[in-house]
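Structures for review follow.
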Structure P
Amino acid sequence: MLSKRIIPCLDVRDGRTTKGIKFKDNIDIGDPVEMGRFYYEQGADEIVFYDITASSDRRPIMLDVVRRVAQTIFIPFSVGGGIRTLEDMRDVLLAGAEKVSVNSAAVLNPDIIRQGAEAFGSQCVVLGMDVKKVGVSEKIPSGYEMVINGGRTYMGIDALWWAQEAERLGAGEICLNSIDADGTKTGYELELTKLISTSVRIPVIASGGAGEPQHLFDVLDRGCADAALIASMVHYGTYTIAGIKGFLAEKGVKVRGTW
């Protein structure tokens, strides 16, 4: 069995790490370069960096910030936000990222997944999914709808269908974020996570809702996720990565590193 990964997420706006609830009321919480280095030294398995307004503002990702974070950490580094073309992917990888995350652009132009997988390998292409529970309908049979542009635009696309289609196109991993749970610290959306995780063959990272170590155990166990994204619970110093890993190890979850 592969070890489960614990992945801090840096949502970045105007060059600063920020955090909100359900994509609203964001506040400034620190410098992404310093935070990336801090989490690396704490034992994070990977770092995820999202330029959260690049897509909605229709501007390129902040490569200078990406480059400075990459220079301070020596673990896998995944970057997303404002990546629309193969050239954007190449620029991010050359800036130091190991993976590129495509979300809004992939929904609007699914072929970017195939292009990225062919050019750089599936292992470099992460599908970011921002998902809202809307109820079952003929158009959305799973009850979960894809939303893009930082939670602003509902697409009328079924989330389960999209996850399977992205895998077919060549995505090597999915980062699955529940808008309903995002920033609430009340736990991951287990139903959604299990639905997607058991319906694709590629790894799924659960995102949105982590507030305590038990929530990570729940999503890695009952939610069948391969990794868990965390933000608020470590950004505010409530928990440490080492402490979280220790808790999971005591519960029988295979995790990396020592604590």
Structure Q
Amino acid sequence: MLAAFDFGITNTDVIINSDNKNTYYTFPSESINNQFIDKIFNSINVNVSEIKKISVTGGKSSNLDNKYKGVPIIKINEVEAIGLGAIALYDIAKKPFVAVSAGTGTACVYHKNGNFNHLGGISVGGGTLQGLSKQLINTKKPKDIEDLAKNGNRKKLDFLIGDVVNEIGSLYPDITASNFAKARNIDSLSDEDIAASISNMIGEVIGTISYLNAMLCVESSVYFLGRVSLNTVVKSGIEDRLKLAKIDGLFKENREYGNVLGALGCIQR
């Protein structure tokens, strides 16, 4: 049996691999220490004596001891975890690729010839979505935010290209010219419209950094990991931005566990 942990800012993802089958778990993140690991193993009824190795990534997991109750802890650099997670999800080990891990924040990684390079990242992600939503519409629950956004109309708050100019380069009229700009002249806003505008804005920012890095690396696709794109309105915002540069976005099932899959891949090898 193998165990892998990704200690994120918001969530801690765990995979237990037994008989070559993965079982996935997610917990709200706490301080990274043996007590938190105890709590996780106890809650999922894992017998630690059956575990051969534990891999960890994310947060300050490098501060952990090198063993947990006699079990070796293998510490994985987060850039490598992202790259190996993309390989595990998309089966792209033999090709160059750009992977974007969009969780609480957003990180971009480039793979070529077996090497993983950090292209950089941005502080906008799922944490931004939840924080702004809590302050503006009094909810931070991802499902509630998505449900509200689906029923909202961001065009009531966002200026679109078609609102301000007749034509500008190759941009089509429904592309956002300015997020939330109409809100400055509106006294009463619906929660649905606010959620729609926030979600789209987060998606547009992630989509922009994604296509710019893809163009920088001369790649025509971006492979997504992380939880924030599970919000369908955010995902649509990402895809709309990618389309501007004719870049394909790939969104595989279980992508929210991409980083922890990469950590697991390290000890499976």
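No lab work stands behind these numbers, since they all come straight from the coordinates. No experiment lies behind these values; they were computed from the predicted model shown. Cβ atoms are built from the backbone, for glycine too; each structure is taken alone.
Source structure of the calculated read-out (helix-only ellipticity at 222 nm (-39500 (n - 2.57) for each DSSP H run of 4 or more, over all residues; to 500), -9000) within P, Q: P. Upon calculation of FRET efficiency 1/(1 + (r/R0)^6) of positions 41 and 97 (r between Cβ atoms, R0 = 35 Å, to 0.05) from the atomic coordinates, which of the structures P, Q produces 0.55? Comparing all candidates, it corresponds to Q.
The greatest value of distance in nm of label points 7 Å out along Cα→Cβ at positions 17 and 49 among structures P, Q is that of Q. Suppose you compute P(r) over Cα pairs in 10 Å bins from 0, in percent for every structure in P, Q: which one lands on 7, 29, 30, 21, 10, 3, 0? It was calculated from structure Q.
4.5 is what came out when distance in nm of label points 7 Å out along Cα→Cβ at positions 153 and 249 was calculated for one structure; which of P, Q is it? The partial results should precede the final answer.
Numbers: P: 4.5; Q: 2.4.
Checking each candidate, the match is P.
The value 24, 18, 9 for semi-axes √(5λ) of the Cα gyration tensor in Å, for residues 137-216 alone was derived from one model only; which of P, Q is it? So the calculation was done on Q.
Please state which of the structures P, Q yields 22 when relative contact order in percent (Cα under 8 Å, 6 or more apart) is computed from it. Considering all the candidates, the number was obtained from Q.
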